[in-house]
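K.L.:
Take a look at these structures.
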Structure P
Amino acid sequence: MNKLNSFKKILSISALTSVILMTFLMLTMINTEKNRASISPTKLESAHALIFYRDDCPKCRQHFLTYYLKSLVDDHYVLINTNNASNAKLAQHYYVEKVPTIIVK
């Protein structure tokens with residue numbers, strides 16, 4: 001019976017840890033999605049892929065989790081929110097006409 005109680009405690013701790021981790025990931029993702037900061041030239045130079053999106057675009061929001069996870073795994077994938085004026089100019093530079101658009105360099 002003691003082993004069963006220990007197993008239940010471990011299972012409960014694992015479940016709680018998973019919930020906390022998923023909550024943190026989701027909050028971080030939402031913050032990133034709404035980020036309208038300009039992209040630095042250094043980040044652009046090192047990028048392998050530019051992912052243009054708008055935080056108010058339904059299709060972009062539908063796929064944002066995939067883009068976000070890829071950018072976490074590989075920092076050469078750069079997320080660019082075109083709701084920022086300078087990022088919108090960057091989108092014009094790359095001839096982006098609609099979002100989401102992925103440009104592989």
Structure Q
Amino acid sequence: MLCTAPNSRLIADLLPGLSRGGKMTVVSFSRGMIEIPHALLLGDAITLQGTAGGHMEEALSFCEMAGILPMVEEFPLSGAPEAFRRMMEAKVHFRAVLTMGGAHA
């Protein structure tokens with residue numbers, strides 16, 4: 001699982017979704033601590049790793065091969081101030097993306 005959630009609690013909430021032997025790679029920054037139940041590490045043998053780069057090309061290639069697409073909330077370019085406001089208020093669903101045309105998705 002490639003995790004881009006910038007929130008430690010949300011990252012921790014995703015861990016039980018890994019299958020036995022599953023791996024999560026965190027590529028976002030959060031100031032908080034990620035709490036991991038021992039049962040997940042030992043019983044389910046999951047792996048949690050982080051990267052600030054390095055293996056990103058490999059991760060993106062895997063996403064392309066597997067047809068994994070990001071979940072985003074789109075805003076028209078003219079709506080950049082609204083997108084920024086919603087992002088700063090933590091009200092954006094997934095990631096805010098500015099588009100060159102079209103309506104607010």
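Taken together, the values in this text are just the output of simple stated rules run on the coordinates, not laboratory data. Remember, predicted model here, so these are calculated numbers, not experimental data. Cβ atoms are built from the backbone, for glycine too; each structure is taken alone.
K.L.:
I have 1.21 for Rg/Rh (Cα atoms, Kirkwood Rh), calculated from one of the structures P, Q. Which structure is it?
P.N.:
Working: P: 1.21; Q: 1.04.
The read-out comes from structure P.
K.L.:
Going by distance in nm of label points 7 Å out along Cα→Cβ at positions 16 and 40, which of structures P, Q comes out largest? Spell out each step's value before the answer.
P.N.:
On the way: P: 3.8; Q: 0.9.
Checked P, Q; max of distance in nm of label points 7 Å out along Cα→Cβ at positions 16 and 40 sits with P.
K.L.:
Right, another one. For the read-out relative contact order in percent (Cα under 8 Å, 6 or more apart), a value of 32 was computed from one structure; give its label from P, Q.
P.N.:
Here the read-out was taken from P.
K.L.:
Now for a different question. From P, Q, which structure was distance in nm of label points 7 Å out along Cα→Cβ at positions 48 and 80 = 3.7 calculated on? All intermediate terms of the calculation are to be shown ahead of the outcome.
P.N.:
On the way: P: 1.8; Q: 3.7.
The correct label is Q.
K.L.:
Moving to a separate point now. For volume of the Cα convex hull per residue in Å³, for residues 24-63 alone, which structure out of P, Q has the highest calculated value?
P.N.:
On the way: P: 95; Q: 78.
Top value of volume of the Cα convex hull per residue in Å³, for residues 24-63 alone, among P, Q, belongs to structure P.
K.L.:
Given that helix-only ellipticity at 222 nm (-39500 (n - 2.57) for each DSSP H run of 4 or more, over all residues; to 500), derived from a single structure, equals -8000, which label among P, Q identifies that structure?
P.N.:
Values: P: -20000; Q: -8000.
Corresponding structure: Q.
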